[in-house]
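In the part that follows, the structures are each spelled out as C-alpha cells.
Derivation of every value follows stated rules applied to the coordinates shown; laboratory data play no part. Predicted model, so just to flag it, every value in this text is computed and none were measured. Cβ atoms are built from the backbone, for glycine too; each structure is taken alone.
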Structure P
Amino acid sequence: MFEIYQLEQLLAFAKHGTLSKAAEELHLSQPALSRSMQKLEDELHVILFERQKNKIVLNQNGTLAVEYAERVLNQAIDMVERIRSFDRSQHTISVGSCAPAPLWSVTPLLSTLYPEMTISSDMKSTKLLLQGLRDNIYQFIILQEIIDVSDIHYTKYGEEHLFLSLPPAHPLSGHKGIYFNDINGENFLLFSKIGFWNDLCLKKLPSSHFLVQDERFSFEELVKNSALPSFTSDLAIKHYGNVTNRVIIPILDSEATVSYYFMCLSSMKNKMEIVLREIQRHML
C-alpha cells in the first residue's frame, strides 16, 4: 500500500509540473523523487505519468490520482487534529472567548471546579469559536451575541460597558457621556488583545488613527504618560484598576454595551451542569 508521503510528493509534482522543482520543495534529490513516483505506480498497478525524453507529465490516471490524494491528505490532517483534540479533552478544559474580560473570571472558576484539569483559553472570532465548539476544540465558548440554534446551549454571563479614557486637559474630558461620532477622527492608543472590541473601534472610527500596542505593560505606560485618548471598560477597571490621572467617560452608543453568553454543546449540557450552575452564580 502507498504511503502518505508519496501522496504529498505527487501533489508537489502536480503543483510545480517538474520533478526538479518538486524535489527542491521536498528537499529530495530528483532521482529519489522519480523512484518514489515509480514505486507509487507499482503499488497502484497503473501508470500515472507520460514519460518523454526530457519531460514527464501527468496522464489522466495521474490527474485523477491527484484529486484523490488531496482528499486523502485533507482527511489525514483532519484525523490528526480530531484525535489530538480528543486527547486534550481528556485532561484539558478549553474555553474560547470573543473578548478578554469573561476569561478573567471563567478561567479561575474552572480551575476551582476542576483542579485536576489543565485550563486553556484563547480569543477568536465568532465564526472560529463556533466551529471550534462543534469540533470539540473547545468545551465552552463565550460570545457577545445569542446563537439560537438547537445544537448549542447558552446562558447569559454578564455585561461589559466600553468607556473613553482621557487626560484631564482633553477638550472632551468634561462630558458626561460621548458617542463614537463625537470622537471619530481623533488619534487613539489601542491595546490589540481586546477581541471583538478591536474590530468595533476600527469600524466605528473610520477616520481615526490608532497607535496599537501588543503588550499590556507598554500600553498602560503609554496611557499614563500620553495625551492621547484610549479605551477601557467597567470590567477592565475592575480587573486592572483605573489608570491614574485619567477621566473615564461612558460611550453612549448601543454597541458600546454588550451582553456575554456562555455556551456549550446541547449534547454536553447535562454533563456540564455543575459549570453552568456556577456560571449563573458568578455572573459578571
Structure Q
Amino acid sequence: MYATDAPPPRAPLTVPGLRRMKQEGRPIVALTCYDAAFAAVLEEAGIDLVLVGDSLGMVVQGHASTLPVSVDHVVYHCANVARGLRSALLVADMPFGSDATPLMALEAALRLLKEGQAAMVKLEGAGVKLETIRFLVEREIPVCAHLGLTPQSVLRLGGYRVQGREAAAAERLRQDARAVEAAGASALVLECVPSALAAEISAAAGIPTIGIGAGAGCDGQVLVLHDLLGIGGRHRPRFVKDFLAEGGSVRGALGAYAEAVRSRRFPGPEHAYA
C-alpha cells in the first residue's frame, strides 16, 4: 500500500454525536457555507458542523439583512453544499417567515431535509417558537435553536446589538435556553451574548451550545465563512478574526480556525462581550 497525504476518512457526525462531543468536552467546530467547492474544502479541514445560514442574503446576495432570503434560496444552497460534504453535519437555516406557524415550518423543514439534504434545521427565538420546535421534533426533524442576537429580529431590535446585558434580559435568556431544550432542541446557537452568561447557560444545558460572539465558554464556535476569510466588505464585529491573514491560504485559514477552536485559543477575551 502506498503512503498518501490524504487524511483518514471521518465517520459522519450525527445529531446524537453532537451531544457526545459536549459530554466528552470536545469543542465543536462550525462554519457557514453556501457552495459545493467551499464545502469540500471545509470537509478537508475537518469542520464538524456546516451551516447553510440565511447569512447568504448578506454575503452572497448583497442584501443589508437576512430578511429577503427565501426557502428556495436555502434549499438551493443546501443541496450544493451537501454535494461537497462526506462527514460534516449539515444544518440549514429556516428563513425569516418560514416558521411563522408550525405547519409552515414543517413544510419548509421537509424541503430542507429532503431536497437540501440537511440533517437539522435551525430556527431563531423562543416564545411562540417553542410550539414549532416541539411540532418539528415530534415529526422526527432535528432542531437547533438560536438565542441572543437573532438577526431575523433586526427590525424590532433596531440593529445588531449584544443581548442579555441587563439582569432582566439575562434571566429571559436563561429561561429561553431551558425552554428550547425542554421543547426538544438538539443544539443551541448563542449569538452576541456576554461571555459569562453564555458560559453559565452552556454549563447548565444538556444540549451543546455553539457560540458566535458569546465567548469561549460555549461547547463550540461558529463563524460566517466570509468573515473568517476577511472578505465581503461588511463591518467586522469584534468576535470575528481574519484567519486568512494567519493561515496564508484558504486551506490554511480553515485549518488555523479549526485548531484554534479545538485548542480553545479562539475566541480570546478580545473577541468576547462583557
Structure R
Amino acid sequence: MSKTVIRSALFVPATRPERIPKALASGASRVIVDLEDAVQESLKVEARDNLERFLVEHPDVEILVRVNAPAHPQHEADLALCQRHAGVVGVMLPKAESAAEVRRAAATGKPVWPIIESARGLWAVGEIASAEGVERLSFGSLDLGLDLNLASGSEAAEQVMGHARYAVLLHSRLAGLAPPLDSVYPDIQNAEGLARTVRFARDMGFAGLLCIHPSQVEVIHQALRPSDTELDWARRVLAAAASGEGVFVVDGAMVDAPVIGRARSLLERAGEDE
C-alpha cells in the first residue's frame, strides 16, 4: 500500500499545456494530465505531442496521465509516452474492465490507478484491484450511471451508486491498496455541495476526490480535515496510549486498540505525525 496521502487529484487537459504549471501550483495532491475525456477525437495526437513537449521542457515535474481507454486506437501510443518519461509517476486507466488491461498499463513501469466506471469494470473490480501494479482505485460515477441507465441524481441512482462505492472500497481493502478516490463533482460553482459530497465520501472510507477545477482543491482538503475537537481527542488518546497500557479511559470512555487506530487515522488524515 502506498504511504503517500492523496486527498485530491486535479485533471488538466493535455490540449492546454499552459495550464499544467497552474494545476501543479494549486495545492492538489496529484495532477492528472488528461488525454481521454477532455480531448476531442481530432486532437488526440496533438494533445499527446503537447504533453511530450511539456515533459521534455520540465523534466522535474511529477504528474499522472489519464491515457485513452484500452479499446481506443491511441491507447498504446499513450502508454509508450508514459513509459518514456520519468515525470509520469502514474497511469490513470479509464474504463478498466480486466486484470489484463491493468497488466498492460503496469508494463510501463508506472503505478496504475484504474477507474471503475462501467458495468464490466464493476463486475471485475476484484480482479482489477488484485492485479499487479495497481496503487489505488478511483471511481467514475458519471460514466457508470450512463452505462447502467440510471436517472442521474435520483434516490434510486444514489442507492445503486452506494453499492458500487462499497464494492470499490471493499476490494481496495482486500487487495491492500491505498484508499480509493471518489468521482469528480461536476458543479464547479457549488462549493457547499462539493463539501457535502467530500464529507460523504470521507465517512464512507474514501481518501478524497478527483476534481476538475483548481477552486475545488481547497474545498476538498478542508472538508476532509478532521475538526479541532476530533484532533484534540486523537492527540490525547495517543498520548495516553504511550504509557503502554492496552486499555484505558479518555473522557470517560474506554479506549482499546480499535479506538487507538481511529485516533491515529484522524491525525494521519490531518497530516500530523503520531
Distance in nm of label points 7 Å out along Cα→Cβ at positions 58 and 90, calculated, reads 3.8; among P, Q, R the input was structure P
With semi-axes √(5λ) of the Cα gyration tensor in Å computed for every candidate in P, Q, R, 26, 22, 19 is reproduced by structure Q
Working back from 11.0, 32 (Rg and Dmax of the Cα atoms in Å, for residues 10-73 alone, computed), options P, Q, R, answer is structure P
